[in-house]
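Next come the structures, one after another.
Derivation of every value follows stated rules applied to the coordinates shown; laboratory data play no part. This is a predicted model, so every value here is computed, not measured. Cβ atoms are built from the backbone, for glycine too; each structure is taken alone.
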Structure I
Amino acid sequence: MSLVTQRGTWARSVARSRALRYLPTTAFVIDLAIITGATVLAGLVRERWEFFETGAEITNTVAVAGPSMVVTWILCIFFAGAYSTSQFEVGTDEFRRVTTASLGAAGLVGVGCFLLDYPLSRGFFGVAFALGLVGLLLGRLALRRAVHTARQAGALQHNVLIVGSRSGVDEVANVITREKRLGYQVVGCLTPANDPAIETDAGVPVIGDCSDVTQKVVASGADIVFFANGGLTSAEQMRRIAWDLEHHDVHVVVAPSISEVSGDRVRIRPVGGLPLIHLDPPRATDAARWGKRLLDIVGSLGLLFAASPVLAFAAVRVKLHDRGPILFRQTRTGRDGEEFSLLKFRTMVTDAEKRLADLHAQQGYDGGLFKMAEDPRITRPGRWLRRYSIDELPQLVNVLRGEMSLVGPRPPLPLEVAQYQGDTSRRLHVRPGLTGLWQISGRSNLSFDEAIRLDLYYVDNWSMFQDLSILLKTLGAVAGSRGAY
């Protein structure tokens with residue numbers, strides 16, 4: 001690496017580091033503003049509406065206890081580690097820390113006032129912590145969304161160097177490239193000395209071998225180094241590299257040879273200094289139990305009732321357009337390979353199936369569910385129905401009958417199932433869904449392989465919380481019409 005290249009890399013690294021260092025400060029300012037605002041607002045609410053106690057003077061309470069409460073609250077968040085740069089990535093740990101710190105602050109303030117025999121207004125105390133906790137969580141959520149947006153635009157990036165075999169490097173690089181919200185920019189990789197390649201199969205440049213890792217990491221300007229499978233020869237070598245890198249502000253990440261596993265299935269238990277990773281069993285069986293079915297029945301009945309005016313309007317629009325049938329029935333494959341008749345509002349001309357072969361030939365169709373952005377078979381009301389996914393609402397009847405679920409893998413065609421290879425058939429272990437990870441991740445913009453990957457992830461990592469989260473995110477995907485055609 002030339003001197004000019006090293007200086008350029010160093011300059012970019014410094015600029016990146018400075019930008020990333022602003023994140024904890026930004027979070028601190030937002031938290032301080034929210035806590036202060038919640039404290040003042042609680043005083044105003046308590047003064048206007050006298051609950052819990054009457055006739056108490058609230059002005060002195062806010063003036064004396066308010067600042068102490070704010071300081072205690074901020075210190076609890078700080079000592080909980082919620083201002084660490086690593087918190088502004090993904091996962092729920094940041095929100096858990098803020099919640100735990102807020103509850104701890106409430107406990108400290110309550111116990112402190114009791115021991116000091118200070119007459120703190122209970123109404124003021126309750127409103128302040130209730131408003132503050134909700135505000136803090138919403139503020140952190142807004143900051144995280146802003147960080148993810150900036151990273152997808154190319155800002156707030158981490159420079160990443162991957163150490164491992166070519167296959168191990170590609171495995172990590174594929175995940176990093178897919179998850180742009182992490183802000184990981186791969187600058188290169190180090191492979192074993194007996195590997196003469198100049199880049200991996202995924203196109204990651206090989207900038208050296210695995211000898212003298214510390215020097216090469218520093219020269220590359222990386223602030224994160226991933227150790228993938230096949231990179232190092234011993235645990236002792238890994239430990240020495242970690243010791244060397246601690247002086248260069250480089251974060252070390254070990255990527256085990258497992259993927260597509262949710263965090264709540266992973267437990268790490270150190271035994272004799274050796275961190276053992278325990279994986280809970282896949283949860284396909286849990287996704288078929290009575291709790292999920294109960295949610296499907298209650299949810300589908302509620303949605304059918306709430307959407308009945310829309311259903312009636314859509315049915316009239318379809319019928320009046322060309323006097324054809326209102327519903328379109330198509331055979332799909334459900335749980336354990338059982339076929340069923342999927343219901344949709346008809347959005348295409350009545351002879352759509354007859355035109356399909358010609359479109360396959362024009363588009364070079366090679367398998368999977370066929371969709372095209374400007375399908376000439378779609379009717380005028382059909383475009384509106386598809387844009388907001390209203391054509392999918394009759395599938396609530398399929399959910400009620402037990403053929404589908406509110407959330408699950410995309411319902412495949414029998415032709416697709418006949419072409420399944422390897423582990424793909426595992427997606428048939430649960431009921432297909434009206435919505436799913438594929439719906440909130442791009443819908444028709446996804447490739448067939450990517451949709452399958454998301455379906456398999458859902459099957460193995462099911463949870464009721466994930467179902468509820470997908471249902472909420474589906475509203476945003478539908479409202480924004482992302483990938484709908």
Structure II
Amino acid sequence: MAVLHIILSWAAHALLFLLGLAFIGFLGFCLYIKHIHDKYDHIPGPPRDSFLLGHSPAFLAVMNNGGNVHDKFMEWSETYGPVCRINAIHYVLLLVTCPEATKEILMSPKHPKDSFVYKRLFNLFNQRFLGNGLITAQDHELWYKQRRIMDPAFSSLYLRGLMGTFNERAEKLMIQLSELADNKTEANMLKLFNCVTMDVIAKVAFGVELDLLTNSSPFPKAVETCLRGMVFYIRDLFFQYKPKNRPFIKEVREACHLLRTTGAQWINDRKTAIKNGDDVPKDILTQIIRSAGKEESMTKDDEEFMLDNFVTFFIAGQETTANQLAFCIMELGRHPDVLEKVKKEVDEVIGMKQEIHYDDLGKLVYLSQVLKETLRLYPTAPGTSREILEDTVIDGVHIPAGVAAFFSSYTSGRMERFFKDPLKFDPDRFHPDAPKPYYCYYPFALGPRSCLGKNFAQMEAKVVMAKLIQRFDLTLKPGQTFDVLDFGTLRPKSGVVCLINHREFKK
């Protein structure tokens with residue numbers, strides 16, 4: 001009994017000691033949070049929801065209700081000014097809508113990508129996701145090496161050579177739409193566009209035929225699952241610790257695993273072809289292999305590095321373009337006057353020919369304006385963030401070093417001080433003679449870290465839209481919502497459901 005008493009007494013003292021350490025640790029953490037508040041609270045911002053969690057409950061409530069957190073960011077920016085402070089536990093984020101600061105920070109390589117956000121994209125729930133690919137690499141030299149190697153796969157000469165594939169894949173969509181029109185069956189345009197853009201990126205970037213318009217595949221669902229997981233993983237720091245979320249977390253890990261194992265197979269097939277002396281295209285896959293610098297005797301790290309860029313291009317190369325096309329159809333369906341002008345231009349430039357040529361794209365000026373205006377209202381990759389490593393001043397506000405600046409093209413694109421009547425869909429804002437927006441329109445980001453594939457994406461979007469407008473009349477199904485779904489990328493919540501008819505041409 002005496003021994004048991006000693007053991008229980010020791011255990012009680014140990015427990016009290018541990019509780020004391022925990023209390024001291026918690027108190028120290030609270031003092032650190034107070035220090036962060038004292039350091040940055042001179043910057044305008046909304047009242048915090050709580051001392052520890054900051055503003056996190058506000059935007060988590062938006063997410064959990066299916067809303068768009070960028071609308072909340074816009075509300076705060078309009079209320080509190082061009083630089084607005086947001087607190088999330090110990091993390092401070094500045095919503096920046098000052099054009100001069102946007103230019104200064106995004107155009108300079110001295111401001112790295114925000115480590116809090118982009119490090120969390122390395123893994124999703126302990127499963128490697130984007131790793132150190134082009135989007136997430138923070139070290140400038142590491143990023144620059146990758147970018148330099150990838151550039152040839154996006155040169156104007158190479159992009160010209162992709163017109164055949166753009167036409168071919170778009171033509172398959174036209175066949176599908178023709179069948180739907182004949183059968184008077186409604187179409188979810190977002191799903192169809194996702195199939196086409198994923199087919200295109202698989203073919204032109206990796207040399208793989210998916211043909212998703214006729215074949216089932218796990219890839220679209222895997223991409224969607226990864227994107228949903230990404231949003232929760234970044235914005236809800238406690239998401240993975242809630243037991244009810246375990247089934248979804250398991251799905252996210254499996255989706256990441258599927259994409260990376262698929263990438264490993266495609267990379268190995270291409271490496272075998274290179275080793276055998278076969279002719280291989282100078283596409284993204286070949287560039288990914290070159291980026292490792294060792295086509296033989298690869299280390300595990302080299303293999304993972306290649307897979308990082310595979311996943312990056314596979315997702316980024318199709319998701320945002322599909323969403324842009326769907327939003328474009330949504331707005332054309334709501335604005336018949338704009339649609340008529342697009343039809344007239346397409347008829348004049350393309351006429352009845354089936355093959356669209358590279359030189360035709362430059363003549364589709366009004367269609368370009370429509371696509372740009374679509375991205376102003378619905379930038380499918382809505383924002384980017386950078387670290388402020390030195391004390392600076394933004395719009396007269398002193399900013400101590402150690403915070404992240406978030407730049408939302410969605411917010412800037414919908415603000416009255418930058419665009420008159422900002423919620424009106426008006427492609428003439430981007431007329432060649434109209435004044436250019438001054439660092440308040442950047443759907444592909446700006447500066448050295450701007451999107452490598454923006455010309456690729458807009459060429460593909462033009463080909464698909466021109467063919468679709470050339471041949472079909474699309475009517476939006478009544479009663480559907482025009483709300484925006486926030487998946488990290490932005491997509492139309494309804495999927496843009498349309499009734500399709502063949503165009504009737506006047507003789």
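Thinking of I, II, which structure, once Rg and Dmax of the Cα atoms in Å, for residues 331-386 alone is computed, gives back 14.0, 47?
The correct label is II.
A value of 27.8, 84 for Rg and Dmax of the Cα atoms in Å, calculated from one of I, II, originates in structure I. Set I, II, criterion FRET efficiency 1/(1 + (r/R0)^6) of positions 219 and 315 (r between Cβ atoms, R0 = 25 Å, to 0.05): the highest-scoring structure is II. When relative contact order in percent (Cα under 8 Å, 6 or more apart) is calculated for each of the structures I, II, the largest result comes from II. State the single structure among I, II that was used to calculate distance in nm of label points 7 Å out along Cα→Cβ at positions 115 and 131, giving 2.9. Computing distance in nm of label points 7 Å out along Cα→Cβ at positions 115 and 131 on every structure in I, II gives 2.9 only for I.
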